[in-house]
1. Thinking of 1, 2, 3, which structure, once helix-only ellipticity at 222 nm (-39500 (n - 2.57) for each DSSP H run of 4 or more, over all residues; to 500) is computed, gives back -10500?
2. Quick check for you: by distance in nm of label points 7 Å out along Cα→Cβ at positions 84 and 244, which of 1, 2, 3 is greatest?
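Bear in mind that the values in this text are calculations on the coordinates, not laboratory data. These numbers were taken from a predicted model, which means no experiment stands behind them. Cβ atoms are built from the backbone, for glycine too; each structure is taken alone.
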Structure 1
């Protein structure tokens, strides 16, 4: 039995696969090692993991924050303790995206969700990565980038009154409450990202199309175009933003002369296929 996990900061998707490729799934809270310690991970598994823990021969765990040896070891130790499995491989969520989207072929793999990231994958490993730099210095094309631009344009009267009124009907908040959520409360990136749904829901407005296109154009220019092989390889995408804005992403990629490959909402199905093959 093979156990595959795709973990973000808020949730972890688990998929158990048997020798006949039959699968079972469950979801737990996120296991980002920068947010949870060893004991907290162990407690989370005890409380929320609902699949059988016997008969597992190997675990492939991919997660946000799993790009540092000491953090990866802590996750591996928590998994070993809970499942009693010695063969545990812990890797980054970016490698999960690359394996899911590209399989064993070279390509450019991009994550576009709450945050964003990208890499050049040679079919076996990540060989180049433009650092995403997080929601303050980077994360272009992400949910929080779309939300940040939307809020700024609403509050600075850069959008038509019709859209501004619609925004405050959708989110009955004051300017002070918005600023408090951005500058004082925890996880402002998630707060910003939740407003990407407004852009998606109202994409029929030309102003929302322009806003989204500008964000994605910045993602391509500052990240994807830095990979030397980008014009010769397909560019793939995974994540909620990539999935819901796929049409605009394809159009924007075309402006840069790029070939778009797979676009998925999440990497799990591709990971199951990768490891089963």
Structure 2
């Protein structure tokens, strides 16, 4: 049973492993991530880590919450980073467990730089990002040969909580047929208006995926012009992912989770005749 773990790298005392836990479903955790959970003395975890994944930690491992949620009191990032340093200096095997991938809008780079600054040895264990894996659970591929040969991933707010003003929105609107947005719900109305003003169609397909890959996952198909209203209509709550572009239409054929519940999949999903669904 443990054969896949025989050749895993040793998790040595005094090391910090930055590990991506994936979008939520425990089955999407990597083998190396599971090995880290089995080996760690301390697990410092984020708000989006599924509690069922924490249950995989070694008996006796200490778990410390260090999550951030918008609009709620949260630990200061610098304090989190320095906590990792302190624990490593105590000789602990420190697992920093982050939702999705630690290097995709997860501030893993900042934490790793603090470890370098303090001469703490570390390992990076990538995870499945919600912007890819979460959308796959919604039946939406981020690329498709008949639709797009590029995709843009962006965050819907900057460090101050505002719409990022460093993003060239007109260039994104013109140049990226598919846009995937993290942490965008608060500002989706303003973002949609900027994209439409830059030339995107108001009736362009948009999908909102809430609690991606979890049992209570909810997907709402909308349009760029109506997505803000549809979020309120369906009472969508974060965490959410947004995808803009014609790939959303493919969900009519690729909603494999919906098919398990009886949804009839269509053979020609790019047929413009379609309807919006909430599943």
Structure 3
């Protein structure tokens, strides 16, 4: 008698408007840190859609350290994201900051993002779970992996199985870069859960020239996807321009990241 052992256990696939992450499906989520204008949003959406992105990210509501910083366009930003989706077909990933905005965000979002600063906002997690919309949950600035998974449980307990975990860098003693990107979180989380695990290299690096090497490293570590910031003119961006990739370089970036991801997954005959 021959016993066949499945060495690669079946993993969770999260699907949003046709786009898939996890279970062997790798994807790049790309877009501006924040929605600034119709022209900016549509320009970015067109380019990333044409060059391999599977979802469009964009903030209509922005959590900022300073209350005097640009806080986002709110409902108008959501309307612009909806227009971008209608033109390009890309599913929308956008952040939910406040339980009072659940209805507005749920009307547009194909994936609701819960940012690092709200990872342990349990009331917000519960409301996001109740929408039934997939939730992208970012690891908190000083959170352990166990705490991240407990936060995910607040979404899961509402009957919403579609949670994507995101490593975005943690706060350590190091000051040479914005945050320490903990790539060991990728294989560790994959031992602890079957949920998809993606990486945000933009917020960890804080500098656009470090975003690509960390993206390649994340793909090599087995991440199910990358969420990255892109802008037509990063130096003029209203939010996090220093870490945003130039739009005209996105195509080459996307190709290199997907080549590494294909090698790791054993897809085709990718050559670097």
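1. This value belongs to structure 3.
2. 1
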